[in-house]
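Have a look at these structures, which come just after this line.
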Structure P
Amino acid sequence: MKIVSKLPDVGTTIFTVMSKLAADSGAINLSQGFPEFGVSQEIIALVHQTMRQGNNQYAPMTGITELRQKLAQKTRELYGASVNPDTDITVTSGATEALYAAITAIVHPGDEVILLEPAYDSYAPAVRLAGGVPVYVQLRYPDYRVDWNQVQDAITDKTRVIMLNSPHNPTGSILGSGDIAALKTVVDHTGIFIISDEVYEHIIFDGRVHESMLMYPELAARSFVISSFGKTFHATGWKLGYCVAPPELSAEFRRVHQFLVFSSHTPTQYAIAAYLDNKAAYLELGTFYQKKRDIFLEAIAGSRFKPLSCRGTYFQMLDYSEISQENDQDFARWLTVEKKVAAIPPSVFYSGRDDHRVLRFCFAKNEDTLLRAGEILKAV
């Protein structure tokens, strides 16, 4: 028997590669984007409680009613959007599953999907598995802004989807009001859908606001908006997220979702439904991570690394061009093995492996970890 791979050029993700290299080298791991600090003891207690109460069997395919109702309330309070918890919200096994389900639901063989790169590495493989064709438009370096003229030029009669990610991984850029106005113009009078990856929606800095597709009815009507509890509650290993979309889009989404996982972890859904009453847990998240960003930037002050703008997420891009002209993958390996700090080389998020001599560092770490890493980086 012979296997013909559907993804012959896809290997192990860079996150796995760099985390293993960090572990093997005894390096400080600022590569993979997981928080170093613990999950709230309150929400852990709620998980234990709901397990003891017997909530351990299959949840409804769409998610438990209590959680969907809380999410509808949260969406209304934050974005002014009125969504029906029964028809518009689907709880998923993480944001990656939601992204895959959304892509699979609407992308047919030959359809084109516009990806803004550097793009998170699950997007293009999902598009290709659906028979779609990724069409790449680069964000402008070094501010990583969208060039909407290029997006317009990339649209053809085969364009099915524009994929957005704000706040943006890996760059830390965000969409502004001008981007929203341009996006409205681009999709007006078209049949183009939007898949909006908003998993870092609560991690916005310096007084800025998150421009969710849900805030704009004409965009929300054509959008799948995807969020993550793992990013919000420091529990990436729980793999729980959700998708908000209009009824007709949600119906197609659910046709796929039910055959990927059917339903998601039941006790965690009940626990998060109760924990969402603690609104400070997500409303204060931007302040929490802005402090960590600033600690990291202060720790590397005076180094030869040049910080690029970071307006959201828990990732900081650093330009190392004054230190080395090595490509970013080689430099990341050298920094991990020889200097004991691991980071992600962003060229892996480009279809053409574009290399601007920058690395992505995760600052979702304890203060002492950030200070130790800063001391090492200052000496490079």
Structure Q
Amino acid sequence: MTDQQTEQQAEPQETYLDGYAAILAQVAGTGRRLTRDELEERRLLGERAAEAGHSLRALVRLHLDATRASWPGGTSGAGVADSVLAAVTQAVDAFAEGYERAQRLAVRQEEAARREFIDDLLYGRSDLGRLAERAERFGLVLSRAHAVAVAEGPEAYDDTAPVTRFVESALISRFGDRRILITTKNGQLICIAPGDQDEILAFFAKQAYAATDGSRVAIGRPQSGAGGVVHSYEEALSTLELAERLELDEPVLRAADLLVYPVLTRDRQAMADLVLSVLGPLRGARGGAEPLLRTLEAYFDAGCTAAEAARRLTLSVRALTYRLDRIHQLTGANPADPVHRYTLQTAVIGARLLGWPAQEI
């Protein structure tokens, strides 16, 4: 709290009525309306009252009390009463306008501070000690482990989107104050939660999927320390990218379940050599490598059950068997042979990760 705010809070509420009674007296005598300077003075008093944290309801009641106390006596006619009431309306309206103007500014400043904090938190651009101090203001204790879930829907979302408000409301209703932070970044919906409360991220994933009519949610692993949030966030983003490249259908993906894929691509050149040496001959097939590559994917996804793989590909079992035989002929590797199966399956995964055969590797 600034010294100015402390000084303002020490001011009695009557301070914000300075000059009000005098204005009413002049209006009663002349029937005039408030001048531009008088209206601006009322607005500035309203701003000061808002910044000091006073209640608008109490201040309006104070204006009405002052109006009753200053009401012109004697034989004032209806015209005088109309003039005074018009002046009251002007004065209170200007005061409330100033009060609301200060409130809107405070909200914008709070939103800007929150957005700056979110950017620093997710990009790791700020001093970690300072970041931890700021985090407490937004309900996070960065000395604990945190995990991040990222939801990517059919459209971009921001903090004011109905989807964001719906998911946040659902989480608060279910878990209350459990140090959860809901935000958005680059059109994606993000939930940051304590790393030991996986049920929060699971519920977030369920609500995000329902609210966005079929989003995909990736959940990073819990990470400790002030830099843990950004690490978990980057893991979730990488998982979403991986899911797109591998054409995974699952609506909720956990980075912990897909750790094998980053390992496989850590040595990109070695993986490229494996793909080209094992699957390269498929490019000599009629229609190219893609149909046979999809056949291998379906076959492995079906647990090497020909009937199930044929159903997924909308083929007859005979047609599927023909394709598997053709793959054997071209590559020299038999998909039904356990010795060859691992090499083929690893090469198929590598092909999807590297974008082959659509892209040269």
Distance in nm of label points 7 Å out along Cα→Cβ at positions 186 and 226 computed as 2.4: which structure among P, Q?
Q
Out of P, Q, which one gives 27.6 for mean projected area of the Cα convex hull in nm² as computed from the coordinates?
Q
Where does the value -20000 come from, among P, Q, when helix-only ellipticity at 222 nm (-39500 (n - 2.57) for each DSSP H run of 4 or more, over all residues; to 500) is the thing being computed?
Q
Computing Cα extents along the principal axes in Å, for residues 58-177 alone for each of P, Q, the value 43, 33, 25 comes from structure P
Using FRET efficiency 1/(1 + (r/R0)^6) of positions 210 and 282 (r between Cβ atoms, R0 = 35 Å, to 0.05), single out the structure from P, Q with the greatest value.
P
Say we calculate distance in nm of label points 7 Å out along Cα→Cβ at positions 138 and 346 for every structure; which of P, Q gives the highest result?
Q
Identity of the structure behind 25 (criterion: relative contact order in percent (Cα under 8 Å, 6 or more apart), calculated), options P, Q
P
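All of the numbers you see were taken from the coordinates with simple rules; none came from a lab. It should be emphasised that the depicted structure is a prediction, and the values quoted were computed from it without experimental measurement. Cβ atoms are built from the backbone, for glycine too; each structure is taken alone.
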